[in-house]
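Every number in this text was worked out from the coordinates using simple rules, so none of it is lab data. It should be emphasised that the depicted structure is a prediction, and the values quoted were computed from it without experimental measurement. Cβ atoms are built from the backbone, for glycine too; each structure is taken alone.
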Structure 1
């Protein structure tokens, strides 16, 4: 319900910053904050490194389900990995599409998957390794 006297055309939508803690992964420390494309890269990284439903501090929509693929045949899990990565990453409303999946199954019990994340801030190339066995 719109209050009397409020003109919908005069409402301005303001995008809030999407600040992330700036992670330095090679040296294992956090220093400062980042936003924009770098913040989005880190958000994608954190989504892919968080197993869905394992941490009560995250909503049930956060993270990716990959742990249950352990022990399954590599060729069987490829379409599952693609769909779960898409579902997980598309939860972020800055991301418009996830595509161009390339799978490397040359290592036994491991799948290296590369793909492109399209966003309003530009495209991001991502690589993720999934362990499917020992």
Structure 2
């Protein structure tokens, strides 16, 4: 028995919809046994499937074929997650590196600074 890769990826809950799985195959984000896979590619028991999502490449081994969507608790019987720990570590990249540190007083004022400026302007206009 063989099952289409897009259908299998959807059935074992790697993707939320079959169309998402097919799109990932069309954009070369899915490999079966080291070869990029089209959505119609057939998978067999024992095949190694790699899926790139964001910066992480997940690896799976096909244990059993299934064509219908599985309950989450039944997924481990049909697929083995063999993703290396180095790939999973990419998920824990510090988020602070995304933000640029701005020295106080440079650029646009913060909300607090703007309120202080407005308060000063109000005080000056009351004196006049």
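When Rg and Dmax of the Cα atoms in Å is computed across structures 1, 2, the figure 25.5, 88 traces back to 2. Identify the structure, out of 1, 2, from whose coordinates relative contact order in percent (Cα under 8 Å, 6 or more apart) was calculated to give 16. Derived from the structure labelled 1.
In terms of distance in nm of label points 7 Å out along Cα→Cβ at positions 77 and 117, the structure with the greatest value among 1, 2 is 2. For which of the structures 1, 2 does the calculation of distance in nm of label points 7 Å out along Cα→Cβ at positions 21 and 69 return 2.7? Here the read-out was taken from 1.
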